[in-house]
Structure 1
Amino acid sequence: MLIDLSLEVTKKYMDLAMKFGKMEHLGHLGTHFDVMNKKFPLEYTNRDAIVFDVSSVKDRDIEIPDIDITKVKENMFVAFYTGFIYEAEYGTEKYFKEPRELSKELIKELVKRGVSIIAIDCCGVRRGKEHDWADQYCADSNAFVIENLYNLEKVLNGKKSEEFKANTYPVNFTELTGLPCRVIAEV
């Protein structure tokens, strides 16, 4: 079964995101990579993947003990279901200012394990001034951050974690820090 993990961007969402997100260009609209100054490798388009349900983590960072880190393997697409995309409407001020975050230690551990992609269902793995740090840190280690995933609960199907195949296809833009993409889960 195929599940589209990409956020459907409507005119309303685009208008909201441009108002509150203060995006420099459309590369950061909807589901997208933060590629920073790197080029997305084509071999990353198809990856073994896992999604972790961390929706119970509130009012603090998502830490290593919140997931079964032993399931994370080299070259994986690792996704986090926070549920935040259902709590705050995409593109609103709340959506950009109050998302869940991965701890710096968790980000560093994922990079150390050689993951290809870190994905989340909110506007970033870190927020504020640490957003760019996290994206650049990952990109410098050949890992890319995908933001604004949707439908991850369909992959989880009530489980705490679930493995699947991730197919990710970024738009072939160059010289941008963000690349809109389509992410399809094969379960």
Structure 2
Amino acid sequence: MTNILILGANGQLARNTTRYLLEHTDARLRLYLRRASRLKNPDTQRVEIVEGDVLDQDALRAATQGQDVIFASLVGAMTEQARSIVNAMHATGCRRLIFISSMGIYGEVPGERYRSVLDAYRDSAAVIEASDLDFTILRPGWFTTDKAVGYRLTQKGEPFLGHDVSLDSLSDLITTLALTPGLHVRGSLGVSRAD
């Protein structure tokens, strides 16, 4: 059974992925967020809710202990959070990280110019890429709520195709990555709707 730590567990993608993992796998989940009272435990047999800040090294290290995979879907001080995650993973021996960034961080979206709003995403991705972890960075388009599962992947250095992707598609990809050792390790994947 895979143990998965979800950082930023109250975010839209994290909540959707929690549901998806519970419906489609037997994984055990540890949900980590700043205010635990904002989440109701969806399955007390398989889910543990932990209150903490990603920037609190002691709390994050404790939450990382015993986990096989970390899925991070964060906002805010992303570069500092990325450093904190890398440090906690080194301290606990956890190697597998799935990290959500954004399309456009490499200037890979045709017709779009790089904007400073992406700085935190680009800089945090650079921290992850410089680590020795078994990471996969996901650079999704805009989230949609349609229930279709289908997505197209582009590699770092390739033009990004499309501008949106369903939450269920992303959750399906995250689930596949979490449960398939070695898949897209040390990759940075653009994720958009399959047409």
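Any read-out appearing in this document is the output of simple, stated calculations on the displayed coordinates, not a laboratory observation. Small disclaimer: the values here were computed from a predicted structure and weren't measured. Cβ atoms are built from the backbone, for glycine too; each structure is taken alone.
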> Looking at structures 1, 2, which one was helix-only ellipticity at 222 nm (-39500 (n - 2.57) for each DSSP H run of 4 or more, over all residues; to 500) calculated from, given that it came out as -6000?
Replying inline: 1
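With distance in nm of label points 7 Å out along Cα→Cβ at positions 33 and 97 derived from the coordinates and found to be 2.3, which of 1, 2 does the value describe? It would help to have the intermediate numbers written out before the result.
Values: 1: 3.2; 2: 2.3.
Source structure: 2.
Using the calculated result 13, 46, 31, 9, 1 for P(r) over Cα pairs in 10 Å bins from 0, in percent, for residues 9-112 alone, pick out the matching structure from 1, 2. Don't skip to the answer; put the middle values down first.
Numbers: 1: 12, 37, 38, 12, 0; 2: 13, 46, 31, 9, 1.
Answer for the origin of the read-out: 2.
Computing relative contact order in percent (Cα under 8 Å, 6 or more apart) for each of 1, 2, which one ends up highest?
On the way: 1: 37; 2: 21.
That would be structure 1.
Out of 1, 2, which one gives 12.6, 36 for Rg and Dmax of the Cα atoms in Å, for residues 65-144 alone as computed from the coordinates? Intermediate values should be presented prior to the final figure.
Working: 1: 12.6, 36; 2: 13.1, 44.
This value belongs to structure 1.
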> mean count of other Cβ atoms within 10 Å over residues 49-56 was computed and gave 16.9; which structure, 1, 2, did it come from?
Replying inline: 2
